[in-house]
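As structure tokens, here come the structures.
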Structure P
Amino acid sequence: MRLLSLIIFFSLICDLEAFAFPKIQPIKSNNNYLLVEEHALPIIDLRINFNYGSKNDLNNKGITNLAINLLGEQLLNGEKIVNHFEKIGAQYSSTVTKDTSYVSIRFINNPSNVNHIANLLNYMFTKYSITTKIFSHAKELVLSSIKARNLNPTSLISMRSEEKFLVDTGYAHPVMGYKETIELLDLEKIILHIQKIIKKNDIKISIVGDIDENKSAFMISKILNKVSNNPTPKKKNNILNYYSDSKINYINFDSVQTHISIIIPSVTRLNKNYFNILVANYIFGGSGFGSMLMSEIREKKGLAYSVHSYLMPYNEIGLMRIGMQTQNKNTEKAIIILKEQIMKLKKAKFSDEQINEAKIGLLRSFELRFDTNKKILRTLSAINELEIFNNYFVNYENGIKNVTSKSLLSAINSEINFDNILISTVGRN
């Protein structure tokens, strides 16, 4: 079996070396603007990242999310910007995470559309044409979403766990904020916040599709024309302050099942041991069927339909998260078994076969990130945000390939803080 695993692994390596990864090119040597040309379809996918996420909300928790939501709601000639996009068949969306915010556009490539899209985006980033009525409606939608979030056990356990684990950092609060903080926001605060967010020197642009470098540069120059280039305000650094008291964080909720969440301090994406921990997590609970957690919790004990672990590498703080649901009566038993599995992870006694199978799985999934333009854009945007475009594909492959049982054990011992675990449950106490 070990020989077969090695044969498959080296065969996959040969396949990957033959695989044509997308070519990433900085536009006019500016590393903030990245392009991948894909001319199979006459479509352009564009993403504009702002170096502002909910971690930068300070006391106005939820303000970044609401501000970014309102960008596309601005009025132009008495009509919302989003409607102007729709008129030419363009798809517009916006997203806010804890680390960053962005708007995405997908549209058919022709000179008229490129010019129209660039002008609309420039208007969005420079005019701030938001009426009191539009602001009030957007605010009510956010408040409704917050109410729904607080009634959802999955959302509730994620929110309450991070509030406790990421205490005194910008990451502690949910992206949407809280009812009481949103209610205090007014239109003046929103516009001032948009002006903080949209700074030319803080913007990164990623483009994938049927467009070359010269036309991309021209489009970007139109999008960013007269966008503020003022200095960015100094932002707070976020450092993990949580220290475990070994108590379980019980959150009462009337349901027939208990949701269990475990958070363990881990690595950020740029950590030198990221790939070792990625392989370890894959074996532990990241691979679905065949993982340690699934084998023990579902297959042997029958305590849950699904159990998983995954890495959540925020830019400044890294987490490993474990999640599952079980019947209320099985909660205590499930937590005991999860703790036992975590201790097995700490020892990292993984066979060469397990490690090679994890490498195979991760390298295969890596290749699947580039089979559509939307997936390429998502990856390119992350590369752009983290400033890791130089030899990204080679570095990723080599990072996975170079993991060994020795390096994996060393990384687990140095990077995962097993003494600082937070266990939370949502269900009937």
Structure Q
Amino acid sequence: MNKLLSASFIALVLSVNAQAHDGPHTFIHAGEVLAVPGQPAASEQTIIVVDGKIEDIQAGFLEGDGDDTIIDLSDHFVMPGMIDSHVHLRSEWNPNIRLQGVTKESGDIAFDAAVNARKTLMAGFTAVQDVGGPPEIFALRRAIDAGKVPGPHIKASGNAVSVTGGHGDAHGYREDILDMFHSPTICDGVADCRRAVRKAVKRGADVIKITATGGVLSNTNAGTGQQFFDDELKAIVETAKKMGRKVTAHAHGKNGIEAALKAGVSSIEHGTYLDERTVQLFKKNDAVLVPTVLAGMTVVDWAENYDFLPPNSAKKALEVGPQMQDMLRIAWENGVTVAFGTDTGVSPHGENAREFEYMIKAGMSEMDAIKAATVVAAQHIGMGDQIGTLEAGKFADIIAVDGNPLDDISALLDVNFVMKGGEVYKD
């Protein structure tokens, strides 16, 4: 009886497995594949994809059956889709952006975000974290997940939690127009900051974004130092934790970075004025730096060569931007964990890979930079078990380029092939 039961069980398992792999497979012939950034690449491999996920990677170029699809990337370098940990899909900075803030309707913002999401995907970024923006980002996230529009996987914060009059609040308009910009996540005092976090979660936030310090592009002469009080920061982190969310902090000034880290935030966006003492807090708290040097260089260019920035922003751009390259060098040399992030929306969408140039200048190797944009970024945005490497069971988020980015990182500026979730978007 036991033998009969055993045989029946084995037959059932074999039947279930056969059904699970009944559908057509996609066989990707990769000339060279970096399956797990940080580990060596391998030549002449076949990536087997079924039902949108990676089933296996095998040596040699395997052939499938009649219903299977062969994708020939035998003369390409193949790797996981890239991840940008700091974007703003809703818009792209331009000389008229402040006017557009009062002329565009919700639908306009949503369509703009969809266009920018597609540009991002076509540039080889198959996942992003959108940190700080209107609620339209949640509609876009749902539409992409449902397959209605093309775009990367999105983790989003919605509106940033900010203080009244600080970075993240509205500035530079008449008072009656300013009242129209009221964000439900502007808060003052411990109790109000708790409310703002809960409101962000209720609206759909995957992560809580706070503006711990002033910022460059807010049109106010309030500097780039700490703006929340320490007890407010602590209340935000504690509340987010109770709601199952991590906190990431926009922070430029050293005092604001350190206050945010002491309060328990999981990551710092920008980190401009960190120093050797600050990096010890990063390591003590196992916090991640998202450096966004590209944004710093972009605003410097605007301030030096164009006249559309308000005087308050132009002044801060010239102070903050030049510091960011050295900031990343200090952080990397001192062992801070770095996740790739650009603040795209300041710089043009689709040009996210330009950040790699600054990472290399800061002393990171090509492999280090790619790992920051795949393995580390995937863990940072809470998707490490789904994306970031090409391994069995993970989404088939795969890109390919002509050159070898381990030799010349600029190869990633021109992505030839993009697959997300097993679907080819660019070939």
Comparing P, Q on percent of Cα pairs over 21 Å apart, for residues 177-264 alone, the highest sits with P
Value -11500 of helix-only ellipticity at 222 nm (-39500 (n - 2.57) for each DSSP H run of 4 or more, over all residues; to 500) was derived from the coordinates of, among P, Q, structure Q
One of P, Q was used to calculate Rg/Rh (Cα atoms, Kirkwood Rh), for residues 217-336 alone, yielding 1.17; that structure is P
Candidates P, Q; relative contact order in percent (Cα under 8 Å, 6 or more apart) computed = 19; producing structure is Q
Value 0.65 of FRET efficiency 1/(1 + (r/R0)^6) of positions 385 and 409 (r between Cβ atoms, R0 = 30 Å, to 0.05) was derived from the coordinates of, among P, Q, structure Q
From the coordinates of one of P, Q, distance in nm of label points 7 Å out along Cα→Cβ at positions 89 and 361 came out at 4.1; that one is structure P
Calculated from one of P, Q, distance in nm of label points 7 Å out along Cα→Cβ at positions 121 and 137 reads 2.5, and the structure in question is P
Output 4.4 (distance in nm of label points 7 Å out along Cα→Cβ at positions 209 and 241, calculated) maps, among P, Q, to structure P
With Cα extents along the principal axes in Å computed for every candidate in P, Q, 63, 54, 36 is reproduced by structure P
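Each value in this text was obtained by applying a stated rule to the coordinates, not by laboratory testing. This one's a predicted model, so the numbers in the text were calculated from it and none came from an experiment. Cβ atoms are built from the backbone, for glycine too; each structure is taken alone.
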